[in-house]
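Each reported figure results from applying straightforward, stated rules to the coordinates on display, with no laboratory input. All values derive from a computational prediction rather than experimental measurement. Cβ atoms are built from the backbone, for glycine too; each structure is taken alone.
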Structure P
Amino acid sequence: MRAIIQQFGPALESVQLEHYSPSEPLINELQVEMKLSTINPSDLITISGAYRSRITLPFVPGFEGIGKVTKCSDSTSIFSIGDRVLPIGTAGAWQKYRNTKEEWCFTIPENLSDEQAATSYINPMTAWLMLTEALNIHSDMSIIVNAANSAIGLMLIRMLNHLGITPIALVRRDNTIEEFENCRVHTIINTSNNADYQQLLDITKNNKIDAVLDFIGGDDALLYTHIIKEHGQFINYGLLSKQPIPADFWIQRPDIQFSYFHLRQWIHSAEKPLIQHKLNEVMNLVHQGIADTTIDRYFSLKEIHHAIQYIEKTRTVNKGKVLITF
């Protein structure tokens, strides 16, 4: 069985289930029997049609998950039948069997559980690559992480702590301190609270911020024009507000080193050995508990519509990742 999208639209309406017979893998392909897949915001955004210019219908959703090799067409393959692999690079994880090019399959260390291996790509790789490839990092720098109590925000904070940095955490509601367990932060600021925002301005009056890691976009970006150092960094990696960063941001602060970070672009521009190296670093952080993911619920593939409904009901609460079983 697999989930398939025949037309773009809301996930509940667009996701269809169908029975299929998997084809034989082509030369340089592996057939992977999926064990666990995730449901990420990027999956639902893709199903909606936001990236239709690079997606050909019909397609099988799912950018993250793990499986085991069941067939291999090339006797010189580095993989053996039964090996656990992480297939990335394209959608297709929401199906029992998927054929994928060997160059896009990556090894998984034995010390990771299936659950942690299955959730070791989208959020952990995005966070780690931003910090090690995009950010001009140094030990005494000041950093703001917004949407800091989101799953990836908390992961970024734990990674920054691992690198010796204590960031300022920005949130949008009060009483979030319990959500920052095992995280070291300079302070927690509720940007929807005027008194808190004034506190942020006071903190940064004499010591401006070196970098902002922005998950929100929209007009909120203008908040940072007053507090970032000259030639400081602003890295955007998501639009939680569903709004672009306004042109006034650059008009007010043309000196800022601005960049967008997209995991897909980095992955498709890097050589496989470097990708595997970075995955190894990330999976080690996962094993240490620095980049691990809380699992909230499991749904079988045939329950995919119930899973989507559950995610839509709980989207404002960070309860953990929803996994698909096969």
Structure Q
Amino acid sequence: MKYKKYFKDSINISEIGLGAWQLGQNSGWKSMTETEAIKLVHKSLDFGINFFDTAPNYGHGTSEERLGKALKGVDRSKIVINTKFGHTHTGTLNFGSNYIRESLEGSLKRLQVEYLDSLIIHNPPSKYFDGNKNDHYEILDKLIEEGKIKAYGASLDTYDDMKLLMNTTNSKVMEVFFNIFHQDTLLGFEQAQDEEFGIIVKIPLDSGWLTGKYNTESRFHDIRSRWSKEDIETRAKLVNKVKSIIGTEENLAQKAIAFCLAYDAVSTVIPGNVNIEQLTSNVQSTDISISRSLIEQLEKLYQYEIKKLNLPW
């Protein structure tokens, strides 16, 4: 495992992190037992993974609870835990600043830890990224002073939101939507690196499309059922274009993760893992080198073809 800078005063974190959404008891998705979840975390540690990303609403709090159980006894100074605020463990939304402390205390209890390395606002409406118009960031600064958290930031999807957060708050962490199909946030990477932001890349495989296992005939009966038949056909065509650039014999998922890791501004990537086999494949992505020429081709594909499609998330 290779390690990269997260934020100032943090230990370096593994290039592949464990996104802990799948650890919880989730409805409408492949759910795992507590025993399976704990085994997955322990296997992650064996691979050298030391970054763990979770949230109160993942499995209605069970993701945090299981992660806490799995990490019990592990040297706290050698692992980095990131959780979120805004999507509650009861399945509701509450982005009110007066709820931050209550949400944090609940997460600390479920995770069985005394502090968090980072706490981020969980994909809020864009208005919440403006530090000049929200008192959230004063409260988060206070939590740093109290030793409850080491850093804070937000999970977001666009460059405009990145820019607003970086320019108006003391945030030092961002979880950004970035992959071959969605490169808008790339525009903020240079500023983020200059200002020593930690960047967590979420959804690097575009909800499974960049594994190459779906096609025009694919149909979904879970959260991905939001895609229309036309959306599916469009993505399938784009996958074929990506394959023509990368090479059909290559492991598309590993190349897609390697694409994200090729940017120095990226601290870690958190692909989904529903089993140890997927986890192993994702970790192997760190051994793949991706050429500057290939990166440029994929950037051009986005800039000149994909961007104008405005693909629905």
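Just a few scattered comments:
- Calculating distance in nm of label points 7 Å out along Cα→Cβ at positions 10 and 74 for structures P, Q picks out P as the one with the greatest value.
- Origin of the value -7500, where helix-only ellipticity at 222 nm (-39500 (n - 2.57) for each DSSP H run of 4 or more, over all residues; to 500) was derived from one of P, Q: P
- In this comparison of P, Q, the computed figure 0.96 for Rg/Rh (Cα atoms, Kirkwood Rh), for residues 218-265 alone is attributed to P.
- Entry that produces 19.0 once mean count of other Cβ atoms within 10 Å over residues 82-89 is calculated, selected from P, Q: P
- Mean count of other Cβ atoms within 10 Å over residues 50-57 derived as 10.6 - corresponding label from P, Q: P
- If P(r) over Cα pairs in 10 Å bins from 0, in percent is computed and equals 6, 28, 37, 24, 6, 0, the structure in P, Q: Q
- Structure from which 13.9 was derived, mean count of other Cβ atoms within 10 Å over residues 178-185, options P, Q: P
- Comparison of P, Q - label where distance in nm of label points 7 Å out along Cα→Cβ at positions 242 and 290 is highest: P
- With FRET efficiency 1/(1 + (r/R0)^6) of positions 130 and 226 (r between Cβ atoms, R0 = 25 Å, to 0.05) derived as 0.60, matching label from P, Q: P
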